[in-house]
1. Computing distance in nm of label points 7 Å out along Cα→Cβ at positions 217 and 257 gives 2.2 for which of I, II?
2. So FRET efficiency 1/(1 + (r/R0)^6) of positions 89 and 161 (r between Cβ atoms, R0 = 35 Å, to 0.05), computed for just one structure, reads 1.00; which one of I, II is that?
3. Work out the source of 3.9 here, i.e. which of I, II gives that when distance in nm of label points 7 Å out along Cα→Cβ at positions 65 and 177 is computed.
4. Tell me which of I, II gives -26500 when you compute helix-only ellipticity at 222 nm (-39500 (n - 2.57) for each DSSP H run of 4 or more, over all residues; to 500).
5. I have -0.33, -0.73 for log10 I(q)/I(0) by the Debye sum over Cα atoms at q = 0.07, 0.11 Å⁻¹, calculated from one of the structures I, II. Which structure is it?
Structure I
Amino acid sequence: MKILWKGLGTSLMMVGITIGQTLWGGTWGVYPAAAAQPLQTMSDFAAHPAKESILLGLQKGYIWKYPDGRFYPDKQIVQSQFVASLVAIRGVKETAPVPELPVGHWAKGTYERAQKAGILADVKIDPNKLLTKEEAAQLVFNAWKPYRGVKMKGYTHTGALITWGWMDPAPAGQPKFREDLPVSRGDAAKILQFLYDDKLQIELGEKLWREFHDSLNVKNGILSGKIPSADKNYYINVQFFMKNNQIVGFENGQNFTVNLSNIKTAGFIVMDRGDSTKSISYSYPNLPNLNWEKTTQKFS
């Protein structure tokens, strides 16, 4: 677990040095992340509600301070800053043309990566644009389409992201899904933490599922395998749905042997014990055939 966090954080930090510092920090010269982001300096966000999200983002290298060492959490975020963070979290390296920005433009490299990743779909490119909740939410759904699909039907981007739990609703007394409110840098840090955590969870879950799947063996009508082990923060479970409508389950670290003549289907899940929405799941609908279907929860 620690290795996964370290690897992802290091990757993001390296991406941050090349694409993010200049956009979040208010200057267009590239400078080393470690020197520019002293985590012990919290002069302007030590008491801010987004403090923990800001600290995580700075540590993992997907958000950045200004050159004066301050974060300015209540300052409205601009499009290029938010796009840079999404590119960093996604770890995008490949590029696609962005003709709207001229050669030599300070944001062109970041936007070309974002274009390749689909982050800019149906978005008007304007690096200095101050983002509203609807504009930020649209970028989030674009960035997360490979992981969670498209937004819930019948909702605006704002309404869908608030319903999913990754964006705060409007203040009391206002329409809950108000779209035109500004997104501060502190607000953005909170949203980005959800994305970072979700990606980490998905990547861990995929690794554990692959370990489980590779352990499966069918011989003489008997299926055997092993549930991977994980730390106490994660619940790993496989359930076999029997022809008599009973369910037989196995959990973290257990070996199992089952008679396939009694089984209809099976399902595998990895769940964060602290947040059940952070999970991945697979089904085996055609046993004894071990073909699988990915059933991880989608936005829609």
Structure II
Amino acid sequence: MVSNYLKLQYTLLSRHIRATGLPVWLAFFIVFGLAYFAYYALVQYPLFGCYALLLGNFQVLFLLTEKNRNDFLKNTYSKRDFHKIRIFENGLLTLPSFIILFLHNQWGYAVLLAILAIIFAFLTFKAFGKSIPTPFAKKPFEFIIGFRRSYLLLLVLYLLAGIGFYVANSNLVLFCVVCIALACVFYYQLPEPIFYLWNNHYTPTVFLMRKFKRGILQCLLLVLPLLFLYVIIFPSELFNVCIVLGGILLLLPFAITLKYVAYPREINFPEGFALALCFSFYPLILALLPFYYIKAINNLKNHL
């Protein structure tokens, strides 16, 4: 029974990869390349690289504890098989990061990751009786959905930032702010139903500008409290705050633009590759943003 489930998941994953236009073998090659990049990043930034790996795995493990998904598995399989599946899933997802940490002799972080994988295999985060309140308006909807899917990660990042303030580690605080901003970027990875766009009476240009404005404002709502404290406690680091704010003002509109370049399908390899290029060499966004903005405008003309 367990092997049949795993074969089914592999088939679904293969179909999803092919839907992006990539052959399956190339997708696994890209994953290997990302693992190598993470390994190299830990050489350059051992402390924050470990934090990033743990936080990324933490969010993925948290998403797999979704109640409806786990209820389906519990109703389909025996309790023993259910836990086997969950432990295997978590172990498989965290294995690349575990190996990277192991190769860097980061024993403590590797053991912590293994413990998290086991603990999350036995957890199911039940839906609240009422929706989790958010500080965001209904429009745009991306932040409401994204916030409710990542609230635990955001809580951990705020706690880490608090520790950074307490021990006077400005780099740790700034790292947490950047992670929160990146989480906001990934809120825009899924497209909305087409009738959401049909309800708009705006031109493509006005529609995108409104998306940019609301997205930036709601992202700032999450990061400004930390940045204000950062400026008060570390006044000599004001330039770093300006860099982070500048990054948000460019990166978030770029993510929104990529979403509507791909619309109505999900963001696939071409758009993801463009985003990865900007992460690797950020000034490139100054050239890519206008190019993809024009493409998004032309694509939205078919739907608005």
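1. Working: I: 1.1; II: 2.2.
Only one of I, II returns 2.2 for distance in nm of label points 7 Å out along Cα→Cβ at positions 217 and 257, namely II.
2. On the way: I: 1.00; II: 0.70.
Clearly, the read-out refers to I.
3. Values: I: 3.9; II: 2.9.
Derived from I, not from the others.
4. On the way: I: -11500; II: -26500.
The read-out was computed on structure II.
5. Numbers: I: -0.33, -0.73; II: -0.31, -0.80.
Comparing all candidates, it corresponds to I.
Any read-out appearing in this document is the output of simple, stated calculations on the displayed coordinates, not a laboratory observation. What you are looking at is a predicted structure, and each value in this text was computed from that prediction instead of being measured. Cβ atoms are built from the backbone, for glycine too; each structure is taken alone.
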